[in-house]
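Input: structures, listed below.
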Structure I
Amino acid sequence: MKLTINGRQMNLRESLKELAAEKMARYDRFFEDNAEAQVTFSCRHDKESVEITIHSDGTVFRAEEEADTFRTAIDGAMDSLDRQIRKNKTKLEKRMHEGAFANMGWAETAESETAPRIIRTKTFALKPMSPEEAVLQMELSGHDFYVFEEETDGKTAVVYKRKDGNYGLICQE
C-alpha cells in the first residue's frame, strides 16, 4: 500500500511520520499493493486532529478524529477504519458465500448489522444557480446539503456544510 503522510498548516515531526507508518502497516494485509493511503495531521481549536483516507479498488475508507494528542487521535481514527473495513467485509461476504473471507484475520462479531433502508424519496426539479446561491438555499431549507444545477455548465452539483462550519462543493465531472 502506498502511504502519504503530511501535515496541514504545520511542520510534521519525524516521530509522527514514524508513528503513522508503523500504525498503518497493519492494513497492508487487507489491501492490494495498488491501494493508496493518506494520513493528514493538523491542529484545530486546541485539539490535535488526524484524518486517514484509504483508496482501494474504487472503495474509499475515511476516518477523522480529534483528541488531546496525535497518538490518541490516530488510535481513534484507526478504530473507526477497522469498523468500516469489517462492515464492508461482512457485506461482501453476505453477497458471495459464507466463509469467503475467513482467513482475513478479523474476529467475527456477534453484532447484527442491518442493511440501511430508504425510508423516504423526494423528487424535485434542479434549478440553475451559482454555488453561493445554493448555500443560501441550503441555509433557508435547514439541511446540511443542497443539490442544484450549476448555471455555468448545467452539471449537477452539491453544496454541503462541513464540521468546521465552512462549506464544501461536490461537482460532476
Structure II
Amino acid sequence: MRQNNWYVITGGPSSGKTTVINKLSKSGYIVIPETARVLIDKEISKGKTVEEIRKNEAEFQRKVLEMKIEIENNLPKDKIIFFDRAIPDSIAYYQICGIDPKEIMELCQKRKYRKIFFLEPLPFEKDYARTEDKQTVNNLNELLKECYENLGYEVINILVMSIKERVKKILAEVKRN
C-alpha cells in the first residue's frame, strides 16, 4: 500500500469544497482542484457546452476517473496535499450513473489517504458546471460519506461554519497526525 501525506476534502455539490481548497492554496498548501471542473473548463475552452460535455454522464465520469488516476500517479507522496475530491468519490458518481464501481474499489484498496474531511452541505446553488438536481445532491451526500466509510476511513465531519473556521478545523486535524 502506498503511504502518502494526502488529505481529501469531500462532500456533495455546493458544500464549499472549492472555497476551502482555495483558502488552503492561499495559505501555501498544495491543492488539487476538482478534476470534473478541470475537465469541464478544458472542454468549454474548446468550444463545447456543458450539455455536450455531460451528455453521456457515464463516459464523463470515466474520463474524470482516468484524470484523477493520472494526477495522483504523478504527485509527491511526502508533501501535504489537499484534494478537492479524490478517486473514491468516483464510486458515488459511478453509483449515481448506474455503473458498477468494482474497478474503483479495487484501485482504492491500493491507495490510502491520511484523513477524509466531509463538508456538510450548504444551501444548494447551481453554477455553470453543476448539472445535478437537489435529489441527486442529497443522494451524493449520503453516497460520498458511505463510500469512504466502506473503504475503512474515519470520515471527519466539517460542519457548516465560516470558511476560516472550517480551514482551522481541518488544519488542526492535519497537525494531530
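Each value in this text was obtained by applying a stated rule to the coordinates, not by laboratory testing. It should be emphasised that the depicted structure is a prediction, and the values quoted were computed from it without experimental measurement. Cβ atoms are built from the backbone, for glycine too; each structure is taken alone.
When Rg and Dmax of the Cα atoms in Å is computed across structures I, II, the figure 15.4, 46 traces back to II. Set I, II, criterion relative contact order in percent (Cα under 8 Å, 6 or more apart): the highest-scoring structure is II. Of the structures labelled I, II, one was used to calculate helix-only ellipticity at 222 nm (-39500 (n - 2.57) for each DSSP H run of 4 or more, over all residues; to 500), giving -9000. Name it. This value belongs to structure I. 17.0 is what came out when mean count of other Cβ atoms within 10 Å over residues 57-64 was calculated for one structure; which of I, II is it? Traced to structure II. Which one of I, II has FRET efficiency 1/(1 + (r/R0)^6) of positions 41 and 73 (r between Cβ atoms, R0 = 25 Å, to 0.05), as calculated from the coordinates, equal to 0.70? Derived from the structure labelled II.
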